[in-house]
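Nothing in this text is a laboratory measurement; each read-out follows from the coordinates by a stated rule. These numbers were taken from a predicted model, which means no experiment stands behind them. Cβ atoms are built from the backbone, for glycine too; each structure is taken alone.
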Structure I
Amino acid sequence: MLFKYYTSRNKINALTFTIMSAMQCNPVFKTTYKRLLSAGKSKKVAIIACVKKMVITLNSMLRDGTIWDENSAKI
């Protein structure tokens, strides 16, 4: 039987590709990314900051049992 081991690097890559897609479609993450770039952050740092914002937002949605609300995600 073949097992695929998921390392921390694979998880980070999956989150990075997810946020790259979200930045193209979601105005909340797009404005956060652009704001960080204009503040002088590197692209990699801005992407990881957006990943952190996405994880925190999704965890709070699961905790509260709510659905996506663009207005509450603009924190």
Structure II
Amino acid sequence: MTLAVLRDGLALTVAGMGTVFAFLALLVGAVKAMSRLALRLAPPAPAAADDPREEARRLAAAAAAVRAHRARRR
């Protein structure tokens, strides 16, 4: 009787692990397919601005955001 119970437990374990593996493999495939689809449908990224004034504005905005965050934490 004990051997039959162990055999049934092993069969159930293998079936459960196989089910989980199949689901995870399906999930990985779905995520990869959605990633490819998103890359195909996504608009192209805007070109980087080479204007130094634009870079200075972005740096000033980032510095202002950091100052505001630090002021709120006090």
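So here's what we get for this one:
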read-out: Highest-scoring label, criterion being FRET efficiency 1/(1 + (r/R0)^6) of positions 19 and 59 (r between Cβ atoms, R0 = 25 Å, to 0.05), among I, II; value: I
read-out: For 18.6 (Kirkwood radius over Cα pairs in Å, calculated) the corresponding structure among I, II; value: II
read-out: Structure (I, II) behind the derived value 3.3 of distance in nm of label points 7 Å out along Cα→Cβ at positions 11 and 27; value: I
read-out: Structure (I, II) behind the derived value -30500 of helix-only ellipticity at 222 nm (-39500 (n - 2.57) for each DSSP H run of 4 or more, over all residues; to 500); value: II
read-out: Mean count of other Cβ atoms within 10 Å over residues 35-42 - highest-scoring structure of I, II; value: I
